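Each value in this text was obtained by applying a stated rule to the coordinates, not by laboratory testing. What you are looking at is a predicted structure, and each value in this text was computed from that prediction instead of being measured. Cβ atoms are built from the backbone, for glycine too; each structure is taken alone.
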Structure I
Amino acid sequence: MLIGLAMSFVAIAEQTLSILGLDNLDRALENLERLEVYESGRNKGRKVNSLIFEVEDDDGRRQIGIRGPYDEFVRVVRGELRRFDYPSSAPHATQAWSAHTDELEAIFSMSPEERRAAAEALWDLVLELPEHRRRTEERTMAQPFVVVLEEFHSERGTGEPTGALLQGLTYGFVRADAPTLDIATARVRSGRRRGGGVGDIDGYDGPDIALAAEVKDFEVASISDLTGFMANLSEWPDAVAFVVCKGATQEVVEAAAGSNVTVVTRKQMIDAARLWTIDKQLMAVRSALGYFVHYEQNDALIRRFSTFLEERGISLR
């Protein structure tokens, strides 16, 4: 018999006997009235398939059933004690009560002390079940791309092209988040659109552009800064389109949304990356480094990024 069912028998025995003013009761099923058919509610007229006693007290007729105690038992055992190996099938367990009438009668016949001892013995069996470990609050491994997005920023006077860092991080973001697309880009200010590109970074699904990202390494205060990008999108109405920038006014955000273009800040990329697996984040970091090496080909940026990764203990191997 399930531990929870036995504990439920103890619970209803205590409730019922307390109302009756008794310590125990022999032949409980013979001497107590049971609800056989539901008298109201959505189950009205249907046969009761659980165990519910009907007992008179000063306030009238009370119903005492095993389902409530069983549900509470499962809530504590699985929820608070994290004994997930204990089954949660309350309807099945409580409907099987009639197969254990001998145990029920024995529990009603016990003295209060004996019922307490039985409950404690049952509880010891619960505690023997394996406790599933709680997830620790601290991660054992840093989130690599989140660390990069949060801590690696542009620095003046380093000889790095303006906008190259943010474009590389956006390239890494897109490569990791859309691995089935062929991603095309170029170094900053290279006139990529003259070669047929839509945004600074485009994702192709076969011959079609499925994704286009524009990178603006500044606060976008006017929608005119995005008109060229939005004009290029006119031939690709189904492409996912977004602008990555330091920030934008609400007017710009709303105007861009009117053309199905989403404004994305570094903070929003961070929030998205937090939901990624470590492997996916590492792919984003590798891709960002790949952009710096193969597209920008800027030694200062490559060295600074590589040093940053080494100092933070982020290994790409």
Structure II
Amino acid sequence: MLLFLTFIMMANFISPLQMNFTPAKQMDIQGDFINCTFIPNTDYLMLTQAKHRGIYLYDLNSNKLKMITEDYGAGYRPGISEDGNRIVYKATSQNLYRLFAFDLEENNTTELRPSSNLIGQPWISKRGNIYVNYEGQLQVLSPDGELKDIIGGIKSNIVIMTPSEEYLIYTSLSDQLWIYRFKDKKHIQLTPDGMRFFSPLPSPTKEQIVANQLGGSIYVIDIPKGTLTEIDRGDYYYFSPDGEGIFFTKTTDDGEYITSGELYYKPIKGEKSKKLEVGYKGIKLASSYNKKWGLAFVTDKGSVYLSSNRK
């Protein structure tokens, strides 16, 4: 069954977020960092290095950096629990994949499943269950790693859920986005043929996802309404905490190296994309926004900066 999407024409609306930041300050940490993410309900900034090697937590109160793991691949789309206390990640070891869970409160790491040559990126539900492609089938694991269920027909390495957890979103082999509707166990094609998408991320507040069209723009897809809204061209995208807009980065390159990188914000309903002025003139790549701490970002030099919300 195909859920046809309607393209939304832009109107004039006012953004609920005021994007006004202080000049960015470099964090006193060393590394070749390529991505950063604020951990929800904590004062930690999660970092990973080139080739997604390792997971590091930077305490914004004490200014101390804690290493969780140095494994390759661990920093690529780890699952983070809603309360921010648990991180589930896939790591590479001796040409095999392993699945681990780190508990922030208990400060310990547990291996959840035996090593395998096929493990996808994990997703943690609000109940703490883990959804992960393990050896070619989507498994539902308990927080301790026990097998609870298997959902057939999904072989995607990346799965996400909407806030209501009524839908599971995944990518088909032909790069179409599909949803699995839990109430009737139906698989429904979400995006139209002829448009290929990758790297979906869910809204924190609505039944929406954001994804990048292969060779095209960033789009926000509203699942219940069946609408597809074009945002802009860019990378490193994610929803704002209120779910009303998209943060992303615009980059240019010379065919080999990135030559420029600027941070932007775009309300989903109307207004043009706004370049974010953070007082750093160099190349900016991935970023993460937090209502309390402001806008963190990494540069092409592997440095990490923080630009606070201007009061």
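The table below gives the values:
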{"quantity": "Structure with the greatest value (metric FRET efficiency 1/(1 + (r/R0)^6) of positions 65 and 177 (r between Cβ atoms, R0 = 35 Å, to 0.05), set I, II)", "calculated": "II"}
{"quantity": "At a computed 16.2 (mean projected area of the Cα convex hull in nm²), which of I, II", "calculated": "II"}
{"quantity": "Per mean count of other Cβ atoms within 10 Å over residues 73-80, the highest-valued of structures I, II", "calculated": "II"}
{"quantity": "Among I, II, structure where mean count of other Cβ atoms within 10 Å over residues 161-168 as derived comes to 17.2", "calculated": "II"}
{"quantity": "Which entry (I, II) yields the derived value 8.6 for distance in nm of label points 7 Å out along Cα→Cβ at positions 113 and 209", "calculated": "I"}
{"quantity": "Ranking I, II by FRET efficiency 1/(1 + (r/R0)^6) of positions 89 and 265 (r between Cβ atoms, R0 = 35 Å, to 0.05), the structure that comes out highest", "calculated": "II"}
{"quantity": "Computed 0 for helix-only ellipticity at 222 nm (-39500 (n - 2.57) for each DSSP H run of 4 or more, over all residues; to 500) - originating structure among I, II", "calculated": "II"}
